[in-house]
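Every number in this text was worked out from the coordinates using simple rules, so none of it is lab data. This is a predicted model, so every value here is computed, not measured. Cβ atoms are built from the backbone, for glycine too; each structure is taken alone.
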Structure 1
Amino acid sequence: MTGSSSSSGDMSQVRRAVGEAFWAMCAADSASMPVHWYYDVDDIRRDFGGWISGFSSPGERHPSSILSLSNSAGSGRSAWSSGGKRPDVVGSVILHDKLKLWKSSSGSVHYHQGLQAGDNTLNVLCSLRVARSLAGGGFTDVSQPEARAAVLSDYVQFLTTPGSHNDTYAESSHRSFFADWQESRPTSPRQVLTFAEKRSKLKLSSSSPDGQLDAIGCFPMSLPFILLSASANEEKAVAAAVEFVKLTHPHPKVSEWVSIYSRALHAVLGGASVRQQAEHALRRLNVWDVCQSYSRKAARFLVSSEERLKVHQSAVNYLGLACYTKGALSSMFYLAHEFHDDLRGGILTNTNCGGENCNRGAALGALLGAGGAYLGASVPQQWKDELRDAQDFIPDILKTQ
C-alpha cells in the first residue's frame with residue numbers, strides 16, 4: 001500500500017479491512033455465480049430447491065440464457081451489432097474452447113458452465129490478477145501509468161492463453177477490447193497501454209458511445225486500485241480507479257459511477273460507516289427517498305424472513321436488476337445500506353435477488369467486507385475455505401501489504 005501518516009494500530013485495521021474486502025468480493029461473486037442473470041426469482045427457488053444459502057455449482061441449463069444471441073465478434077448481441085463482418089474473438093482470441101457453447105442450438109446454455117461451487121467468474125478472476133500485478137509490482141502509487149500498463153499486459157496474457165480459466169462467458173467489455181486488440185496484438189506493458197489509451201480516447205470522443213460498456217461489470221477490475229490505495233489520500237485512490245476503468249470501459253458516464261463508488265469504499269476502508277456512505281451515494285444517485293420507503297417496508301418483517309427478502313427483491317427489481325451501471329449501483333448501495341452490519345445476510349440477499357448479481361455482488365462484498373472488519377466481523381471461515389480461486393491469490397496479495 002502507498003505511504004500514510006497513520007499510526008501502526010490504524011494501519012493494521014486498514015490492512016484487515018482490505019483483506020476482508022477481497023474475501024467478501026470473491027464470496028459474493030461465487031455465491032451468485034450459479035444464478036447469475038436469473039431474472040425471475042422463482043427460477044432460483046425452483047432450480048436450487050429453495051433460496052441459496054452458500055456456494056453451489058451452476059446447472060447445465062439456464063432458464064433465461066441469451067448466450068446464443070451474444071455477439072462472439074465483439075460487444076452486444078449479434079443480431080444488432082455491427083460486428084457481423086469482423087472475425088469471432090470468442091473461440092480464437094479468448095475463450096478458446098467455448099465457441100461451441102455460444103453457438104449451441106439449445107440456446108439455454110448456462111453462462112458459467114464449467115465452473116464449480118466456490119469458483120469465481122471471469123471478471124473476479126481478472127480482478128484477483130489485477131490485485132496480484134499491483135501488489136507484486138513494487139509501485140509506490142498504483143495511480144501511475146506503469147501500474148495500468150502492468151495490469152493490462154497481464155490481462156492480455158491471461159485472456160489470450162488457452163485453458164487459463166474455465167468460465168464460458170466474457171461480457172461485452174472483454175469482447176470489445178479484444179476485437180480491437182486482435183488487429184495489432186500488442187503484448188508488452190508499454191505497447192498494451194499505448195493501444196488501450198488510443199482506443200479509449202477514440203471511444204470516449206465518439207458521438208455514439210457503446211451502451212454495453214456502461215455496465216456494473218466495470219467494477220471488479222477497478223476494485224483493487226481502490227483497495228490497494230486504502231492508505232493513500234482519497235483523490236489518489238479515486239484517480240487510480242477512474243483512470244484504469246477508462247481503459248476497460250471507455251464510456252463517458254462510467255467515470256462518474258466509479259468515482260461515487262470509489263469514494264464510498266475508500267472511506268469505509270478508513271473506518272467510515274457503510275450505512276452513512278451508502279446513504280450519501282444513494283442521495284447522489286437521486287434514489288434515497290424511494291430506498292427509504294423500501295427500507296421501512298422491509299423493517300415490518302422479521303430479519304431473515306421470506307417476507308423481508310421479498311421486499312428487498314422488489315427494491316432491487318425497481319432500482320435496477322440489469323447490468324446498466326446507474327441502476328445496478330443504486331441496487332447495490334440499497335443493499336449496502338440495509339445490510340451494513342450483516343455481511344452474510346447482505347451477500348446472500350444479493351444472490352437471491354437475481355439479475356446482474358455477480359458484479360453487483362463483487363462491489364457490495366468489498367464494501368461489506370471492509371466495513372465488517374471494523375465491527376469485528378469477517379467472512380465466515382467455511383466460505384474462505386471453499387473459495388479456491390481466492391485461496392490461490394489473496395494470501396499472496398496481502399503478504400506484500
Structure 2
Amino acid sequence: MLRFTQRLPQLAARASLANVARQAAKRNYAALTYSSPTAHEAPTSLQAFTEEELMLKETVARFAREVVQPKVQEMDEAEVMDKSIINAMFDNGLMGLETPGEYGGAECSFTAAILAVEELAKIDPSISALCDIHNTLTNTVIRKYASPELKEKYLTRLATDTVGSFCISEAGAGSDAFALQTRAEDKGDHYILNGGKMWISNSGEADIFVIFANVDPSKGYKGITAFIVEKEWGVEIAKKEKKLGIRSSSTCVLNFDDVRIPKENVLGKVGDGYKYAIDSLNEGRIGIAAQMIGCAQGAYDIALPYMMERKQFGQAIGTFQAMQHQFAEVAVEIEAAKLLTYNAARLKEENKPFVMEAAMAKWLAAKVAEKASSYAVEWMGGNGFVRETGVEKFYRDAKIGSIYEGTNNIQLQTIAKIISTKYK
C-alpha cells in the first residue's frame with residue numbers, strides 16, 4: 001500500500017499530461033497564421049537558391065556597386081533620388097521583378113525580389129526602399145487583385161518606366177491603419193476622392209498611386225476600398241518630409257481635393273480594401289526585413305576591414321578580444337535575421353502561413369540593423385562619426401526599420417496574438 005501511495009503523484013502527473021495532450025489533439029490549427037514543419041525527401045539549407053535567384057543577386061550586387069554607390073552621398077546630402085539611377089533600375093528589370101513577362105516584367109520569384117532588395121540596401125537603403133515598396137506593395141497588390149484591363153494598363157507602365165506608390169497612412173491612421181479618414185464618394189460612373197495621406201514613400205517620384213479610401217464610413221473598415229489613381233488626375237504633393245534617414249527616398253504628404261476616379265479604377269472589389277491592405281503589408285514586412293539585413297551588412301562590411309587595418313597599441317583593433325566578441329555577436333544576429341527572412345519568403349512562395357514568420361523577421365532585422373550600424377560607428381571611432389566613410393548613414397537609415405510597415409511593438413503584438421491562439 002505504501003508503494004502505491006508513493007506512486008500517486010507520478011500517476012497524477014501522467015494523468016495531467018495525458019489530459020493536456022488530449023485537449024491539444026482536439027484543437028484545429030489549420031486556420032492559424034503560423035507555419036508547421038513539413039517533411040521533404042531531400043531538405044536543403046535556408047541559403048539554397050535557384051540558379052536564377054543567384055544570378056539576380058550577383059547582378060544586383062554589381063549594379064549597386066557600380067551604378068548606385070558613386071551617387072549615394074550626393075543623393076543623401078541633396079535629399080533627392082537621382083533620376084538616372086531610377087531609369088537604370090527600370091532598364092535592368094528591377095522595377096518589375098515578379099511581374100509576368102507579358103507585362104514587361106522579369107517574372108522572378110518572391111525570394112529573388114527579396115534578395116534584390118537586400119543587395120541594394122547593402123549600398124543604399126534609400127534605393128532599396130524605392131525598389132521594395134514599388135515591387136512588394138504597389139506591383140503586388142495590382143498583380144493580385146486588379147482586373148485584367150487594369151493589369152494590362154498599369155503593370156506594363158510600372159515595369160518599364162513609371163514609379164508606383166502605396167498610400168494608406170494618415171495623420172490619425174498609422175499603426176491603426178483602418179482609422180483612415182480619406183473618403184471616396186460614389187457618383188455613379190466615377191468616384192470623387194477627398195482627404196490626404198502622410199508619410200507616403202515613393203510619392204515624390206511616382207505617377208501611379210494605389211490609394212485606400214472609405215466609400216461608406218458607416219461600415220467602418222469594411223467600407224475601405226482600393227483605387228488606382230494617376231498623379232495627373234489631381235494628386236497633390238503637399239509637402240516633402242525632411243527625415244533622419246533614407247533621405248533620398250521621398251516621403252511626402254498628399255492632398256486629394258475632388259479627385260475624379262473612373263469607376264473602372266476600383267482595385268478589386270468595393271469594400272475589400274482592408275483585406276488587400278492586410279495581405280500586402282504582411283508580405284511587405286519581409287521586404288522591410290530584407291532592407292534591414294542589407295543595411296546591417298552594409299555597415300558591417302565597411303567597419304570590419306577598417307578594424308583589421310587600424311592599429312592602436314601596436315595591434316589591429318579587430319584583434320582585441322572585446323572587439324572580436326562584439327563583431328562575432330553581430331555576425332550571428334545578421335545571420336539569424338537572414339534565415340528568418342529567407343524562411344518567411346519561401347513560406348510565402350509555397351502558399352503556406354507566414355504572417356508570424358514575417359513579423360519575426362522584420363522585428364529581428366530592424367533590431368540587428370540598429371545594433372550593427374551603431375557598433376560600426378563605434379568600431380571606426382571618429383572615422384565612423386564623419387560622413388565621408390558612409391557608415392553613419394547606415395546608422396541613420398536603420399531607424400526606419402522599427403517604424404514603417406508596422407512598428408516593433410506591432411510586430412510583437414502580432415507574434416504574441418498568434419502564439420496565444422496556439423495555446424488557448
>> When mean count of other Cβ atoms within 10 Å over residues 296-303 is computed for each of 1, 2, which one produces 25.1?
In response: 2
>> I have 19.7 for Kirkwood radius over Cα pairs in Å, for residues 152-351 alone, calculated from one of the structures 1, 2. Which structure is it?
In response: 2
> If we compute distance in nm of label points 7 Å out along Cα→Cβ at positions 120 and 256 for structures 1, 2, which one ends up with the highest value?
Replying inline: 1
> When mean count of other Cβ atoms within 10 Å over residues 88-95 is calculated for each of the structures 1, 2, which structure yields the highest value?
Replying inline: 1
> Just checking, which of 1, 2 has the largest value of relative contact order in percent (Cα under 8 Å, 6 or more apart)?
Replying inline: 1
> Which structure, out of 1, 2, was volume of the Cα convex hull per residue in Å³, for residues 160-239 alone derived from, given a value of 102?
Replying inline: 2
> Which structure, out of 1, 2, was helix-only ellipticity at 222 nm (-39500 (n - 2.57) for each DSSP H run of 4 or more, over all residues; to 500) calculated from, if the result is -16000?
Replying inline: 2
>> One of 1, 2 was used to compute mean projected area of the Cα convex hull in nm², and the result was 28.0. Which label is that?
In response: 2
